[in-house]
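Have a look at these structures, which come just after this line.
Readers should treat all values here as calculations from the given coordinates under stated rules, not as data from a laboratory. Quantities reported herein were computed from a predicted structural model and do not represent experimental measurements. Cβ atoms are built from the backbone, for glycine too; each structure is taken alone.
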Structure I
Amino acid sequence: MGILEGHFIKERRKAFGLTQLQLADELQISHAPIYHLENGKESISLKKLRQIADRLDLEVVIREKNASSSTN
C-alpha cells in the first residue's frame, strides 16, 4: 500500500474522530501497524488491514494487476 492509500486511511480515521491509539485500542492491536499503513512505511498483514477497513467502513478489494476494464 502506498502513501496515497495510507493518506486516505488517515483521513477516514480522522473523519471518525479517532486517533491512531484509539483505533488500535478498539481493534486490540498495536498502533504501529496503523502508523505504518498511514505513512507508507511498510506492509501490514491482510488480517490487520481488514480489521482497520471494517472499523472505518471500508472494503478491501484484491484484483489482478493491470486488469483490463473491457470484457470479451
Structure II
Amino acid sequence: MSDNIEKLLTNLHVLVCKELTNRIVSDVASTGDIVAAIRLLKDNGINSTPEASEPLRNLAAEVPFRVVEDIREAK
C-alpha cells in the first residue's frame, strides 16, 4: 500500500474514533453510533475484563444476565 493511502486511512481511522467519542461524550450518540464504536473497538482488538474495568463491572451489575445454570434449571 502506498504511503499516501496508508496516511489517508490512518487519518480516517482517527477521525472516526474522535467523532464517535465526541458523540458518546456529548450524550447525542445514537444506537448505531454505539454499535459502531463497539465494533471499531472489537475489530481493533480492544477489550477489557470486568476485573480490569470498573465501568464494565458496573454495567454487568445492572444488566440482568442469566447464569447458564439458571437457564438449564428452567428447562
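When helix-only ellipticity at 222 nm (-39500 (n - 2.57) for each DSSP H run of 4 or more, over all residues; to 500) is calculated, the result is -22000; to which of the structures I, II does this value belong?
The read-out comes from structure II.
If Kirkwood radius over Cα pairs in Å computes to 13.0, which of I, II did it come from? Numbers along the way, then the final one.
Values: I: 13.0; II: 15.4.
It must be structure I, since only it matches.
State the single structure among I, II that was used to calculate mean count of other Cβ atoms within 10 Å over residues 22-29, giving 14.5. Computing mean count of other Cβ atoms within 10 Å over residues 22-29 on every structure in I, II gives 14.5 only for I.
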